[in-house]
Structure 1
């Protein structure tokens, strides 16, 4: 219980730092003309400061590193160090309005490889009876691709007011709740709470109409950290929660990418075809979309918890199937 109280204290600190730093940061960004200017692919109509993720990632690092030190957890500590490096790289991307894709993707790939390289051979996602069907090298390759994709899709999905803070809160709180129910994993659970608190505090200035956008400096390292925590949950036996909690982001980004590939579009170009972007046009604003995604995330958290309470693996597969159905229904609701 004491460890959970400590985790809550560190999470409160992360939220407080984000809350206090953001107004000062917004003014600093305005003075330096770090603005996201509207264009034909934008979902906003007025110039808005970009780079609010500086406050978010700073708060996560300032509170996360001491928390991980107290818990003596090497893997989350390396994840935080890699996230700091990605934040620096992404800040230059924000400032220069686009670093080469090879440099950005290469930095992200290196960060993922460094963390995966520390995993012991016995750390497997698949349960023991199924490990013979999937060699370790192939499982690690699939984990690498999934983590790299999640890092990028989190960045792609940061396109309307409130959506990133909502997703940070949903995944972070969901992971912490699942670890608490399982009775282990206080180190990653505490880091998940820290990320959730920073995301909730960020909503103060990012809820529609947004006063600031997160920018790559925030969305890339946060996506990397959440992807790593989801992978760690899967390695800890919470594979159903790791798949259920981020379902909306997985489905929206992946389905949109596949549809664009089928139409032979240049998928690396900015666009307005995500379901959440269609929803903002269809529903007449960003807030209704973010609120519906938040409601879905609450249901996904409940399903992730129910997956742990029922007979396994049937309860896990049933919860995953129901979560996927609810997510696809929301995507269809947003679709124009």
Structure 2
């Protein structure tokens, strides 16, 4: 059986037609937690849970306890549900392979192996994959986040613009649980309002609409040194909200997109939209300005600087030892790439 999708597992739960064994594994804990909770909350009725649901934690249990629980016949229900949370901490987890190879038909075992994959070379993962199917929770890429945020908001019956989805993604990164919590808080806070606006984002998530990494990128692309300085001053005073490593990652991604546009000669609105994954008119204008203001040689140097300052931010060859000063220095250099290249060639 191939890898299971999130939707397929949910369908098994909703239709009350589960397989005897599920392994939920992978580096992204968010989807694993959602499915684990769905099993615990939806597969059995409240009355059935009292005698037929047992939850173990990997660090606090062992294989014998798990198998003994699975061997118990269900009482007043069709199945006995056994969930092993934090299974990545379970000692001798491979010993479960013997049970998985011949599971009790009246029991359902859910192995919640969060944060990393089961070893695909070993017997347990192989047997589960061949007989039942694994669910692998993969991390989401930066360019997938705005669409995911938009879809999550729309599930609540509200709307959010592409630009505001991208703003949240840039600010919060790819921490799905954190983003979900912030969206949930915001959706409740906006009350009857049908649309999540920039003001809502500023009020309830704490993203300043004038001084964020989006605006910093825009200021650099348009060579607006004064605005760039103002944004840097705000960001360096608020590293508790958005640390330097996140800011650098966001800026680097924007410059990679600009480099792609420049290298391929893409300059139409449609071409720019495809590369930057946004239909925002202001974003398109900013990238057009960047295409005018930066040459390929400039962008080559910029990408080199990002590599160096990423190392500096991690303490490698760093003589400054101040995140605020690192950001300030990098932005100054990005605004003066031609002068920097000229002086270094002399």
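All of the numbers you see were taken from the coordinates with simple rules; none came from a lab. Since we're looking at a predicted model, the values are computed, not measured. Cβ atoms are built from the backbone, for glycine too; each structure is taken alone.
Looking at structures 1, 2, which one was helix-only ellipticity at 222 nm (-39500 (n - 2.57) for each DSSP H run of 4 or more, over all residues; to 500) calculated from, given that it came out as -17500?
The structure behind it is 2.
If relative contact order in percent (Cα under 8 Å, 6 or more apart) computes to 15, which of 1, 2 did it come from?
Matching structure: 2.
The value 0.60 for FRET efficiency 1/(1 + (r/R0)^6) of positions 37 and 149 (r between Cβ atoms, R0 = 30 Å, to 0.05) was derived from one model only; which of 1, 2 is it?
Computing FRET efficiency 1/(1 + (r/R0)^6) of positions 37 and 149 (r between Cβ atoms, R0 = 30 Å, to 0.05) on every structure in 1, 2 gives 0.60 only for 1.
Using the calculated result 1.06 for Rg/Rh (Cα atoms, Kirkwood Rh), for residues 5-100 alone, pick out the matching structure from 1, 2.
So the calculation was done on 1.
Compute mean count of other Cβ atoms within 10 Å over residues 117-124 for each of 1, 2 and report the one that scores greatest.
Once mean count of other Cβ atoms within 10 Å over residues 117-124 is tallied for 1, 2, the winner is 2.
Match the computed value 21.9 of mean projected area of the Cα convex hull in nm² to one of the structures 1, 2, and report its label. Show your work: numbers first, answer last.
On the way: 1: 16.3; 2: 21.9.
It was calculated from structure 2.
A value of 0.25 was computed for FRET efficiency 1/(1 + (r/R0)^6) of positions 253 and 309 (r between Cβ atoms, R0 = 25 Å, to 0.05); which of 1, 2 is the source structure? Don't jump to the answer; show the numbers that get you there.
Working: 1: 0.25; 2: 0.95.
Considering all the candidates, the number was obtained from 1.
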